[in-house]
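Have a look at these structures, which come just after this line.
What follows draws every value from the coordinates through simple rules; no lab data is involved. In this text the structure is predicted, and so the values were computed from the model without any measurement. Cβ atoms are built from the backbone, for glycine too; each structure is taken alone.
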Structure I
């Protein structure tokens, strides 16, 4: 069960995300029905730590094994989506594909869970601040490469 709790007029989420960089490009997640990008990842399940979460989510979404390289950030993220207010705690890790052949992938990656509206795109690291990436404050961290950092993002 995902850690998603509705409290009064807020939805509280606990999420884990990965930053995978190859050839100076960052792999990001895009819902083709949405106007923004997000870091790859998903919700932490009850009783699950954030590192296990991100490894599970990447395996489920694109079928790839990853290893955690470093810790980047904890983001306290406040935003409104589809009329609902969200308070999200997000743990962000630098990760790498385990298989050497996966490190050569440069094309858009499709979701393997049957969610055709989800895709994973490579964005130039030096242009990451030119796309609508959420949470917005993570853009500067990714571009500058200075971490670990604790962020509070209010969109």
Structure II
């Protein structure tokens, strides 16, 4: 199964494409898409779409895992993340790719085994689980890979339990 994890954002959108073969996970591609500072929101969203769409054509995943929007004290940040999520949801739907959403707590639980894990613990586990030489940078990229890993673990478990 090929899984694309996406950490949505309008300035930086992390992505991580992994393959799950049995219990083995392998990173296929990971990085981030950036939009220029001081660019109007609508233009940033279009830029992100124009990056995601060809990526999905070139590397079609079986599933997309995206961070679920959660309450944030900074409403401006939450709204921007919501807009970026919308671009991801639209692109996935246009390509007929099922989308699964996970909270940060769920990701930490699935990757580290502890829902209140520190960011560095998640990053170290991402590196270890995927056999990478170093922690992926920037943080958004590591978070996207963590989302993909979370989905690999959750989907397998839920399928065994008959929930998917």
- A value of 0.10 was derived for FRET efficiency 1/(1 + (r/R0)^6) of positions 40 and 112 (r between Cβ atoms, R0 = 25 Å, to 0.05); which structure in I, II was it taken from? II
- Task: Figure out for me which of the structures I, II the number 0.15 belongs to, where FRET efficiency 1/(1 + (r/R0)^6) of positions 8 and 120 (r between Cβ atoms, R0 = 25 Å, to 0.05) was derived from the coordinates.
- Result: I
- With helix-only ellipticity at 222 nm (-39500 (n - 2.57) for each DSSP H run of 4 or more, over all residues; to 500) derived as -4000, matching label from I, II: I
- Of the structures labelled I, II, which one yields 4.1 when distance in nm of label points 7 Å out along Cα→Cβ at positions 104 and 136 is computed from its coordinates? I
- Item | Origin of the value 20.9, where mean count of other Cβ atoms within 10 Å over residues 16-23 was derived from one of I, II | I
